[in-house]
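What follows is a set of structures for review.
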Structure 1
Amino acid sequence: MGNLRLRLQRLRKTGKPLEPFRSVAKAPGFFGTEWVSGGFQVLTRSVVLDPPLSLPPSLPSALPILVPDLFQVMADQGPLSSETLLFLDLETTGLSGGAGTVAFLGALGRFVPTHQNTKQDFGSGLYRLQVDQYLLLDYPGEPDFLAALLRGLPGYGSGNPGVLVSYNGKCFDLPLLKTRCLMNQMPLPRYYHADLLHPARWLWKGCLPDCSQGSIESRIGLTRTGDLPGALAPEIWFSFLKSGETQDLLRVCEHNQRDIVGLASIFTALTHIAASPLGAAAKYGYNLENAALRWRAALKPGKHPWEAAVQETGMALLQAAATQAYPRAALAAALDLMDQGRYEAGRKRLRELTKGRHPDTFKAAAYRALALDAEWRLQDIPGALAYVEAALNLGELREPVIQAFRYRRERLLGKG
């Protein structure tokens, strides 16, 4: 701290910029690469890659069903273009997110047109992925690092908010960036934020041991052979500060770049699922039931004016999940049939649910729906009692559920 205080005092007296604590000349590993100076103690580079998955020019209108953060964006701006997205990932000095944690490496990815093909489908290869990276070489360069990174954010200088896409960025990357900007008295531009962690959990929960970004990438067909574990990034940057050795730090930069490629690929997989959920099910191996129930919830009257194609897709998705013996989907499909006035088909589905190898919780819900139908629609009190007794004979029900069925039984006995 003493050396830093003296240097700051000299700066105030002379008005001259400080010499860097370490010049780029002491980091020879950066020479001969794509890195160029981006400010005081800051390097930048920009690379253009072929993305593993091809993205369409316009995003499916059903995409907000899977990524609800996009509902507000599409409500404000209308249909989104792929070129409006910006993928963000930071490497930091720790995972605590406190005031002492600093981002030393940032990457921003965007889709750029190839101009080689005008065919608008998923396999046309209309876009390549441009990844811009910003590397902080030492703490005093943080203001320039942040300034360079902010200039790359959507909406910078224009006042028109863009769309940032992250994986767990709502809990970590963006709060950290806001903290560092606040401490350096730098305003963040306005932006929309779409985080993919929760959508990934909805779709792949129960299909994978965890829903880390790496696990989701593997599920959609990406591999990271020879990649450096991200947990080593802080230690490597601290080691670079002491020694100036760049070999491992360059591997951290490659890891950061792969994070952007993976993030863009997960987003692309979500667009494929939104466009054709049944067609994409086998390729991406997601939880069909969770997707069907999310689609069903989004299609409820009064929520959003979906076009007919989206509604038809949702109904087909729910029916597919129901026929594959997913209990929640089977119950939802049966109840929908009853609501639509298709009573015989609905009763058949409910009876099938009571006989299948489903948890007792779902069987009880089916018996309840059958009992209500028998009592009020069919005026069949003995039949309603039979369904209630069958439910009470189930072995694994919570006490409140048992009490509700007992109350219903007493009421039906009184009516009989």
Structure 2
Amino acid sequence: MLGLFSEAEYAYRLALRLASTPRFTGSKGEAEARELLARELSSFGYSVSFEPFKVKVYEVERASLEVLEPERRFVECSPIGFSGETGEEGVEGELAYIEGGDAALLPAGKGWIGLASARPDKEGWRKLAGRASGLVVAEGSPSRELSRVEVPYEWRERLGSLPAVYVRYWDAVSLLKAKRVRLVVQQEYRDVETFNLVAEKRGAKYPDEVVYLVAHLDSVYGVQGALDNAGGSALAVAVAKALSRESLKRTLRVVLFSGEELGLRGSLAHVEQRKSELKNAIVVVNLDVHGAAIGSTSVVVTGSKSLRHAVEFVARRLGVKVNVSEDVMSSDGASFAREGVPSVNVFRSSGAAGNAHTVKDSPELLHPLAFELPGLLALEFVREVANAEEPPFEREIPDEIKRKVDDYFRKRLGILD
């Protein structure tokens, strides 16, 4: 072990505990994980509270894909949450390869079932929902396991039902010879109340100014989510532990969000509930996807060039090689950026992260070494901002980045318009 980040071993052990069970939003596993982290943060002297919000979740009852012609056989599949339902008997139809929903490949008429090379975005969903009876989506890599994901529930409610499943890459190739299939997707939806975990350490000199340290606690349906995001949650708590022994000039607010995998639901609820306070938020440091043994440290800055330079300065001072870009990351930092608060999104680039949102995102992927450099960078950057007499960057989001944030919510996430 390098020993650069004093709490790396703690972060690893905590991540193992979190990743021992799936933590789907509103589930018993998520509630137990949240209680565990609340006890940890409270023991470090943080003021801990639970922030309630309501969200819609789904439960899978059954999913199957059967080739009817030219030969009868079943193909293993994974349902896409909130996509729609077929009823017990399912839907039958001609199977048509539609690639990315290209108009040139879409059959005339209705009632067919599409075989797509990727999950459609909101506009693609709108076009397909009125014509196709169902959708089969191919995994993008021959080595990837079946995805356990969902689309925003608003798509089904506003754009139409499109019962959909994932199949493995090579199964999709074999389906190119199929003529007719039967698809069954049965799932139930319900509203639940869940909670964000909020922990605060009040600043000694500028208590009204807040530095955020955040991560999401939930996992996708039925997945342990070791890297995404037991590792990030554990790392956030480990950084908070290291800082608990110090006096900080600004208030440190640690938030562990629920519902990120369902479309940033927890962070969107948080910024809505705290909108009046966000003018005093200096920056958000978001930790998402951490813990893989072999990899590198990467940062997406959603903010000014001076914020990027501040991150790079700290990284160079520490001797941490960091891949930094200015963009929008599909994670909780985007919810803050939409309200004008810049974010520094720290994640671990690794081939192991290709297992995200599948059952292979399991505790075996975690390693203590993986928390050293990202932990050191997050700790020193938060410490630097929390203790600076003036923040070492401009608290703004350039127009180009604002447009990317708007495009993300409108086109990719597609839940707020």
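We did not get these values from a lab; they are worked out from the coordinates using the rules stated. As the structure is a computational prediction, the values presented were derived from the model and not from experiment. Cβ atoms are built from the backbone, for glycine too; each structure is taken alone.
Observations on the model:
- Once distance in nm of label points 7 Å out along Cα→Cβ at positions 147 and 403 is computed for every structure in 1, 2, the highest value turns out to be that of 1.
- Structure (1, 2) behind the derived value 22, 42, 24, 10, 1 of P(r) over Cα pairs in 20 Å bins from 0, in percent: 1
- Origin of the value 14, where relative contact order in percent (Cα under 8 Å, 6 or more apart) was derived from one of 1, 2: 1
- Structure responsible for -15000, with helix-only ellipticity at 222 nm (-39500 (n - 2.57) for each DSSP H run of 4 or more, over all residues; to 500) calculated and labels 1, 2 on offer: 1
- Read-out distance in nm of label points 7 Å out along Cα→Cβ at positions 67 and 275, computed value 5.3, structure in 1, 2: 2
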